Each structure stands twice: as C-alpha cells, then as structure tokens.
Structure 1
Amino acid sequence: MKNTLRQVFHSPKFVVGFVIFVAILLTMIIYPLFNPGNPLAQIGVGTFAKPGTYVSLYDATKAKTETFRLPDAEEKRLKASLSDEDRVAMVEWFTAAGVDMGDLDLQDTDALLDLWNANYDPSLRPKGMITARVNYFKRLNNALQELGGGDTIIIAEKDDASGELVESKKILNTDYVNVNAVTNVKTLPLGTDNFGRDVLKELVSAVGTSLLIGLIAGVVATSIGLVFGLLAGYVGGIVDDLIMFITNIFTVIPGFVLLILITYSIGQEQRGAAVVAAVIGLTSWTWTTRSVRSQVISLRNRDHVNLSKLSGHSLIRIVLTDILPYIASYVVMAFILQVSSGILAEAQLSLLGLGPRTTITPTLGLMMNWAMLYSAHTNGSWWAYFPVILTITLISFSLNLMNTGLDQVFNPALRD
C-alpha cells in the first residue's frame, strides 16, 4: 500500500490535480468560518453590485474627518463624472455647432473640458437638434460647472420644533474619512448577484453542494456499474447476456435525454440535491459496466482464480478477494470520472431549469441559471457567471488530471 501511494504521488499530473482539488476543498471549509451565515441571504436591494469595498455613507458622514489636499483629486472627480456616453455626446455637440476638434482624444478629460468650456453656449441651438437634446446638454453643462466649482456639500436635518431643515454639517471636498473609522464596511470580492446576494459566499456554498452531488452520483453510478460488470464478466452465460441487454438499451438511449425526462417527471418541489444526484447516477452507469466487464473477463481464467474455484470458494469470495483487488485502481479512476461527470451533468440540468429546487441551497449550475435568466452576460456583470465557469473548469480539470496520473501509474502500456 505504501509503495502504491508513493508511486501515485510521484506522478506530476496526479499531484497537480490533487493540489488544485485540495485547495478548492480547503477554501470551501475555511471561508465560511470567516464569513458565516446563509449564503442565500439578500444583503443588497439592487442587482449586480460590482466587486469592491462598500462603505456606509450614513456612518461616513458621522465619522471624524481629516483634511487632505491631494493634487489630482479634482481631476479624478471630473474624470469619474464623465461617462463614455457623456463624452460621445459632447463630441456630438461640437460637431453640430461646427467646433474644430482637431485631434481630440475622448479620454483626455482636461482637453475635452477645456474645449467644452471655451465653446459651449447655453443659448446656442445647433441646426437640426431637438429640444430634448438641447436640454440634455444644458443639464450636462450645469453638472460639470457644479462639480468644477462646488467645494462644499451641506447636510441638513429636520428641526423637531419648527419642522424646517437646518444645516447640521458641511462636507468640504478636502475632507477625508479613515475607512477604519466607519462603523459599517462590507467587502464584496465578487460583488452581488441578481438577487443582491454575496456571490463569493454563494459560490463557496455552491461548490460544496455540487461536490456532494458529484460524489453521490459517482457512488451510485460506480456501484451499479461495478456490480453489473463483475456479475456479467465472471458468471457469463445468460447472466452476462441479460445484463448486457439491459446495458445496451441504456446505451442506445441518449443518457442526457433520459436524465432530462426523469428529472422533469419528478417535479420541482421533490428535486433536492440528493435526488438529482441519484438520478444522475442511475443514468450514467453503463460505460462503467462495460469497462469492468471487459476487465473481469481477462481475469476470470487466471491461475489464482481457477485455484480458488478448485478450493471450493464461493462466488462472492472469489470476486471480492481474487478479482476485485486487481481492478481496484480502475474502479477508483472510474469513480473519479463519474464524480466529474456528475458535477457537469448537474450544471447542464440547472441551466435548463431542471436542477435542484432553488430555495434551499445554491449549486454551480443554479448560479449559472440565475445569471443567464437575468442577462448578466449581456449587461457586463461578469462576476455573476465567470467565477462559476472558472470553478467548474478547475474542479473538472483537477479530477481529470488526477485520473490521468493514476492511469499512467497503473496502466502498464502508459508507463515510461
């Protein structure tokens, strides 16, 4: 056993796949300790908040301020206030008003504002420009003038006696607050999803559920395939014919189509993670059966097996002690592939809306389904789906890499 493990961990491919898989498992275990709670809890009212650190504006106004005069602060404010749409609109006005723009760069904020301040006239109405567009440019100009010239924001509170708003605080453009002095700060490395939920927290929980689904599916599929393969390969005769007849029927029917029909017939309320995993396992055992059967046929007439037969050992003992140990490595490799296939099958089902029920726990497939339904891929909210795709890829890659490493160790034809 020690020698076998030594050989396995001397395989570079297995080690790389194992390290990636263990890193995913450790993240799944450790991260909830630092960020506990329900992964489906809605923390945001809006949808698809961008990744970053969010500070309570209410608490920030009450925190102690320090004065800093940063040389590029005003330039950054102006640059951030001008969206790409506003920049294109300013060029539209220049063109309509006949202003010579030369080699103007839209991303050169200073040059764009200098040209705007030098040429924009609120009373001018370029030929062919409708009133709504003229008013848009007036609002844009007012916003730029306020941003460029305003240096104070006044906070007013309602007076209990008079009911009027009374100035309570002035915030200067040179006032800064230490983030550690703000009471409520929330860091969202992957932002929020369409329901305002923490994507990273949801993703870590989804990895655990998807791995559980893959493990259950792998156990079910490998167990069925192993039992049928052992019986068909060792017993032979009518038992072999019957098992292969059933196997061929399931092989002819497309497995994913059968999986869709079964999960659809179960119904949404009954489709828990374990049920979906069991269904995946029940529809993906055929190739394991055929492979195990071919391995057993090559072993059943070996000398040690014939000796056990002559000694009067039972069928179960012969299979368990004289055949199974010789194909154990192959069974482990089949199990790893079944786990990977189970995770991918769940993702495919959930994308079609046939995965586990959505109100209990997230899965990687369900996260992809939610992102697709709310058009995250079209509105630029990459953090709602790309980390999920990357995670599925890493899990499948690590499992297949481990399988390839084991195959190189135990398959004589692939040894160096």
Structure 2
Amino acid sequence: MNIKLRLTVMSFLQFFVWGAWMMTLGHYGFVEKQWNGAEFGLVFSTMGFASLIMPTLFGIIADKWKANYVYAILHLLFGVTMCFLPLINAPIPFFWLLLIAMSFYMPTIGLNNSIGFSVLKDDGKDPITYFPPIRVWGTVGFIVAMWVTNVFTKEWGFGQSIKISFIISAIFAFILSLFSFFFLPVIKKREDSSTAKKTLVQKLGLEAFILFKQKKMALFFAFSLLLGGALQLTNAYGDSFLQDATVFPKGELINNFSTIILSISQISETMFILAIPFFMKRFGIKKVMLFSMIAWVLRFGLFGIAENSTFGFILIITSCIIYGMAFDFFNISGALFVEQNTDSKIQSSAQGVFMLMTNGVGAVLGNLIAGLAIAKWFEDPITHIKNWPGIWTSFALYALVVTIAFALIFKHKHDPKAMEKFVH
C-alpha cells in the first residue's frame, strides 16, 4: 500500500467516524430522548468545549512522542467511549460522556493534518500539492457515513434507533486505530533546531494572544467568535428539522432521506473549495469573508421558509448548496488572513487562536445560547413541538447583523499581488 493510499484511507476514516453520528444527534436528542432545546444545546456544545484545550494538549504530547501512536490511542479511547453512549438516557450524564469522547476525538483532526504533512515530507512530496486531494477524501468519508446512517435508521432501511450511529462510529474508530498502529509510518520526534529554551507560554502556543493588542487582529478574532457561533447550528438542528413529522410527514421524500439530503452540504464543500483561488484573487479576503456571511444568512433563511412542497424541497437543496460557500469561504479566507498578518514565528499559534475562537469559544457560546433561546421562545415546553420558521429566521437575522457589522467595521484593503501566489 503506497503512502498516498494510506493517507487517503486515514483521512476517509477520520471523518467517517464523525459523520456517522453528528448530523443525526439532534433528532436523537429531540425525538428519541425528548430533551428540550436547552438540554440539547448543552449536549451539542461538547465539540466546542473539547476544542478549547485538548487539541493543544495532545499536540504537545504528539510532538514529544510518536504522533501516529498518539493518534491511534485517541481513536481507540474515542471508540470505547462511544460504545457507552447508547446506554445513557439523561442529558447531563450524556453530556459528560460525549464530552469525554470529543476530548479524545477533536485533537485527532489536527493530528490527521500534521501526520499527513510529515509523511509526505519524509517521502519527498510537497504537502501543498499532494495533501488537498488526500484531504478531500475526508469529506467523502463524512458523506458516506451520513448515507450509511440514513440506511440503518430509516424505516425503508434497517429501521434501527439512531443510537446505532454511535456503534457504527465506534466500530470504524477501532478500525482506524488498528490501521494507524500497523499501516502508518512511525512519526518520530523532530528535534528543535533552536537552542533557546521555550517558556511554558511558548510551548502552549499562547504567545499568539499578543495579537489582541492589534486593533485589526482583535476585530478579526471577535468576528471569528461571532460567526463561530453560527457554524455548527445547521449541523445541530438540520436533520432534526427535516425529520420533524409535524413539518415533513413520515414516509415522504424529505423525511425519508433527510440525512442524505443534508449530505449535499458536504458535497457542496468539495465544489466550493475548487472555486476559492478564483474568488480570492478576484475579490480579496474581506469580500470573500462577506460572501461567506451572506451565504450563512441565506442558508438559515431558506430553511426558514421551506415547507413540505416541491418549492420547499428546492429551497432546502439550494440551502445545502449554499452551505459550501458559507463554511469554506470563511474558514479558508480567515486562515489566509491570519497567515498574512502575523509573524512567521507565531503563525501556527495564531492559526490555533483562530480555530479556538471559531470552533471553541464561538461554538460553545453559539450552541448554549441557541439552545436556551429555542427552549424559551421557539419550543412548546410540554410537547416539545418547535417553531422551525422562527428558529431559522432568528439564526438568519443574527447572521445578517454580524454581516452588516463586519462590512462597516472591519477594514482590509485588497492587494491583488499578494493573492497571485495563493494556492489551495
């Protein structure tokens, strides 16, 4: 098995074990377990909480030991933890157990990238050229996992409880763990060429927080946090919305194929990634980020007006297609902005701060606040029937306010020459 194929399998399985359960978690909590919005908001915030410190911690461990072994052990522990989730009925114990699982899983996303880069470099290949075609198979893995879960949980398929998704995820996490132990090259510790002793702050990557002293960077990170609050909302509530029998009756197209329909969002991601170089060179970073924010407004807004009709189905498909622009354009343009506006000595740390603000602090606050708002204003406390148009419209209005504020407050001049060498 050649190096490219090994890394492709690793990337595919990495995101398969995530996609197997994440998109259906909302329906599991709201319908099968009858949790309210606040309880589910807490449960779904586990990914954000786990992103606050665990990737940095295990990144340090991987640097000092063998990265592929750390990666394999984390997936093994993640799989074991996921096996116990179907046994938990109450939301608070479920939150703590899922938090443990995500504390094992979230660091593996960064390790997946760093292992890929190291293996390609050791094999004499340029990661910039070879890694993107490998990484795209991660998105394919996420999509395939959604389809597999759809088949297992729908009445036209195997008709299993959605809790089967946790077991599917665990099985493939075990497979990935074994694959990592036996088929990935050993990633040895790389000696630091610098003779200067690093402080604890430098080891933890915290020196990048000095960037908050710069007005431009502080504003950028603030907007990263604000938009980060919206990034996971459709992943949290999308499948629950499409499976809500009060909106889309059971046995009909949208309800029957909800997870497969949502997978169009991930398919769209792979398409928009290819368009990013053109948009970057033509419009610049700020406008590309604005396109992303406008796309979020449309993503939520189209869901808000979608009904059980042919036109409603078209609106849902359109929203899923727009998701690719909404998600990819901000993450990639934001990462490039950080790269261009920070010193090379702290670029990795600065990228970590960017991810912390979006997938960590932003995601936690977004999920907690959204859950509380749904429980208070958009959900019947007895029947748990939800006002989906109100939910999606409120999300759209939030994204619109952030978009307008970003357009007016954030200043960044487009430099076409700086974009000429941009390659993704």
One of 1, 2 was used to compute log10 I(q)/I(0) by the Debye sum over Cα atoms at q = 0.10, 0.11, 0.18 Å⁻¹, for residues 36-227 alone, and the result was -0.55, -0.66, -1.40. Which label is that?
2
Match the computed value -23500 of helix-only ellipticity at 222 nm (-39500 (n - 2.57) for each DSSP H run of 4 or more, over all residues; to 500) to one of the structures 1, 2, and report its label.
2
Check the numbers for FRET efficiency 1/(1 + (r/R0)^6) of positions 20 and 180 (r between Cβ atoms, R0 = 25 Å, to 0.05) across 1, 2 and tell me which is largest.
2
If FRET efficiency 1/(1 + (r/R0)^6) of positions 324 and 388 (r between Cβ atoms, R0 = 30 Å, to 0.05) is calculated from each of 1, 2, which structure is the one that comes out at 0.20?
1
Of the structures labelled 1, 2, which one yields 29, 16, 6 when semi-axes √(5λ) of the Cα gyration tensor in Å, for residues 100-155 alone is computed from its coordinates?
2
If you rank structures 1, 2 by Kirkwood radius over Cα pairs in Å, which sits at the top with the largest value?
1
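Laboratory data are not the source of any read-out in this text; all were calculated from the coordinates shown. On a predicted model such as this, the values are computed, not experimentally measured, just so you know. Cβ atoms are built from the backbone, for glycine too; each structure is taken alone.
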